[in-house]
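Read through the structures below before going on.
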Structure I
Amino acid sequence: MAVVEVKNLSFTYSKKTPYQTHALTDVSFSIEEGEFFGIVGATGSGKSTLISHLNVLTKIQSGEINVLGLSVKEKKNLKSIRFSVGMVFQYPEYQLFEDTVEKDVAFGPKNMKLDKEEIDRRVKEALNLVGLDYDLYAKRSPFELSGGEKRRVAIAGVIAMEPKILVLDEVAAGLDPEGREDILKLIKKLQKEKCPTVVLISHNMDDIASLADRILVLSKGRVEFLGTPKEVFKNYDRMNELKLGVPLATRIQKKLEEKGMSFSDVCVTADQLAHELKRISAKEAENV
């Protein structure tokens, strides 16, 4: 079942002025319940404009969007859609503002007009889900935490609203390799335990290849590709033309193919590459 349906979405900034810019043109796709959906594109391709439509931060100009069966054009649906689509923006730790972690995580649930008991339950659960023990962190100032801890607090604030769809914009940006790996593990945990439908924007093709069920590639506001990681990254030359590149495993495969090695399928992860190399090695051994 599709939880997001986008049909012929177009959006123009500064209409009818000398600064008019077409950000999106005739974009169509759907996201299925429980799907990990990746969105990639160069700077200025329309990614941020697109996701800002999903919880009506940007008002629709042309086309159709339905979220959980609700049209974003209907004013009566807006509150429900905004509570159902949790948005975590790039560098979310910069959006922390309360004097304690507990208050920051509780901000969203309070706006939902929930009673104190339910707010407390959600705050405790959200903090524990993101790996921050409530008893240790609740009364601390978020500004005294490490960068990775601040990001987890920001994510907890979104999770506490219990969205049906979690949208993450470059959530691992600016983190060191260990912090990046921790955040990506957290996203997979959240998808498994709390929010099964995840939308991830990323410039890292290895992350997208390993996490996403399907990938939408945007170029100058239009859909360039839409498919599984293998379907997308087999377009090696075009992905490089778009300055997005392909995963490391795909690049290694390409080099090996140039040296005469024959692969049965495109490899987008290290595990897939290792499996193919093992298969090729076994086949060569049989022919000796």
Structure II
Amino acid sequence: MDYKDFIVFAQTQMQQRMGEGAQVRLHRITKNNSVCLDALSISEDGGKIAPTIYLNDFYEHYAAGGTMPELLDQMEHIYRKSRTELPFDAEFYHDFEKVKDRLACKLINEGRNEQLLKKIPHRSFLDLAVAVYYSFEDEAFGTGTILVHESHRKTWGVSEDALLEHARANTLKIQPWEFLSMDKILEKYCGEEQGQGADGRENSAIPMYVLTNRGNYFGAASMLFDSVLQEIAEKLGGDFWVLPSSIHECIIVPADFPTDREELQDMVSEINRCAVAEEDFLSDEVYFYQANLHKLSM
């Protein structure tokens, strides 16, 4: 069966499995960069909340030879395992005083999110937009984020400026920034020990570093803070290029390395085409930080 038949069949079969006391709904959800995904949501009597079950990946498994009984078993397993109460009730999320300390900033591409930006509080930054999310941690529910919409802001009764100010103040507290050489990243995640050159910099064709945060989640927002950029400039001994490789991290290249903007922009575009999920894309642009001016520009 084709994709349209697959998602309708999945909804019908999951409804039968859940029984009359449950409601299985089919939704189309717009994610970052206008990426649209189809998903099932399941609600049962008693007010339990289940995570969204996205169907796009399941169809890929089906097209590769997976059987419907196997895939439906997996969907039900995800639901049964993850079904839990939210880490807060509705009243909690209505109170700004109770949520303000867990609000933080993330960066998204402005041009690719025109429709989304009409619905959320934000500020422009270079060719990007600063959005606000709520970060939660719960022993039963785990960790996650909720994108803050205009409807939330109006419920809280706070101005857009105040909301963004709180989020900005919390961002580095919730997710402290990290700055590592590309070789250290490879060593950390791939177990590959790298050497250093005579100047103390790690050996590579282009000396590259990664700016992210401790959780490597929405880490590109670290470049919002001049204090972070100034400390990097001190480590590198001067100005540097910023390559926005995804919403989660940026690549830093010292300005004293003999390269030009066009070469670096080609590198960013290649990374985005080959190694970055569409939903995680940030920008094809390249930015430059002038330390003496405390200025990040395109």
For mean count of other Cβ atoms within 10 Å over residues 59-66, which structure out of I, II has the highest calculated value?
I
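Could you figure out which one of I, II the value 17.4 for mean count of other Cβ atoms within 10 Å over residues 251-258 was computed from? Show your work: numbers first, answer last.
On the way: I: 14.5; II: 17.4.
Going label by label, the one that fits is II.
Could you tell me which structure in I, II was used to calculate relative contact order in percent (Cα under 8 Å, 6 or more apart) as 13?
Values: I: 21; II: 13.
Comparing all candidates, it corresponds to II.
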Ranked by distance in nm of label points 7 Å out along Cα→Cβ at positions 131 and 147, the structure on top of I, II with the greatest value is I
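I, II: which one has log10 I(q)/I(0) by the Debye sum over Cα atoms at q = 0.14, 0.15, 0.27 Å⁻¹, for residues 43-122 alone, as calculated, at -0.84, -0.91, -1.16? Don't skip to the end; give the middle numbers.
Values: I: -0.61, -0.69, -1.26; II: -0.84, -0.91, -1.16.
The read-out was computed on structure II.
Hey, distance in nm of label points 7 Å out along Cα→Cβ at positions 179 and 243 derived from one of I, II reads 2.6; which structure?
On the way: I: 2.6; II: 1.8.
Derived from I, not from the others.
Going by Kirkwood radius over Cα pairs in Å, which of structures I, II comes out largest?
Details: I: 20.6; II: 21.7.
Comparing I, II, the top value of Kirkwood radius over Cα pairs in Å belongs to II.
Quick one: helix-only ellipticity at 222 nm (-39500 (n - 2.57) for each DSSP H run of 4 or more, over all residues; to 500) came out at -12500 when computed from one of I, II, so which one is it?
On the way: I: -12500; II: -10500.
Derived from the structure labelled I.
All of the numbers you see were taken from the coordinates with simple rules; none came from a lab. Note that the structure is predicted; figures quoted are calculated from it, not measured. Cβ atoms are built from the backbone, for glycine too; each structure is taken alone.
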